[in-house]
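Once you scroll down, you'll see the structures, which are given as C-alpha cells.
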Structure 1
Amino acid sequence: MPRLIWFPNIADPKSAKPFAAKDIAGLLGPSARVVAAHVEITDAPVVIDIDRKFPWFDILNRPLSVIDVRYGFSLAKTMFIGAAS
C-alpha cells in the first residue's frame, strides 16, 4: 500500500495526517474499511491535476521544496507525483 494521508482541511497542508489502511475506520467511521487496491494498465492519457485540488500545491514546485507539517513528517512533491521515467 502507498502512504495514505488524510487532509481534514484541503486548504491547509499542515492539517495532513498520515494513517495506515487498518486505521481508516477511525477517520471515516466504524463501517469504513479498505477492501482491495488495484493497479490497472491502460493506454488512456495520464491526467495530473492535483494542483487544482490542493490550492497550496504550487509551493512544492519550487526546487527542493517541502512543507513541514510536524516533527518527522513533511510533504514533498514526490509524495504526490512520481518522477517520469
Structure 2
Amino acid sequence: MLPNNAVVTAKIRTQMSSFNKTLPSFLAIHHSFGKDDSKIENFRTSLQMWNQLASAVNQGKWIADTDEPTMVDIHIAPFFEMLFAW
C-alpha cells in the first residue's frame, strides 16, 4: 500500500503523521457526543488540514494525489466517514 517512489512514500507518512495530530480533538468531540462547544471550537482549527487532504479526492485522485489508493487513504477514510455520519 506504499508506492515504490520514496518521495511519495515520505509524503504519505508525513500526511499520516500530521493527520494523527488532529485526532485527539476529533475524538474529544466524539466522546462528548458533540455537546461541548469548547471541544468543537478546538477541532475547528484542524479542519483546514482535513480540507487539504480531501481536496485531492475532489479532483478525482486519492488522498496522496495518486491514481490508486495508498496507506494514507485506508488510515484516514474511517475518520472522514465518522465526520460525515454526524
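139 is what came out when volume of the Cα convex hull per residue in Å³ was calculated for one structure; which of 1, 2 is it? That value comes from structure 1.
Just checking, which of 1, 2 has the largest value of FRET efficiency 1/(1 + (r/R0)^6) of positions 30 and 46 (r between Cβ atoms, R0 = 41 Å, to 0.05)? For this comparison of FRET efficiency 1/(1 + (r/R0)^6) of positions 30 and 46 (r between Cβ atoms, R0 = 41 Å, to 0.05), the top structure is 2. Here helix-only ellipticity at 222 nm (-39500 (n - 2.57) for each DSSP H run of 4 or more, over all residues; to 500) was derived from just one of the structures 1, 2, and that gives -23500; the source is 2. Comparing distance in nm of label points 7 Å out along Cα→Cβ at positions 6 and 54 across structures 1, 2, the highest value is found for 2. In this comparison of 1, 2, the computed figure 30 for relative contact order in percent (Cα under 8 Å, 6 or more apart) is attributed to 2.
None of the figures in this text is laboratory data; all of them are computed from the coordinates on show. These numbers come from a predicted model, not from an experiment. Cβ atoms are built from the backbone, for glycine too; each structure is taken alone.
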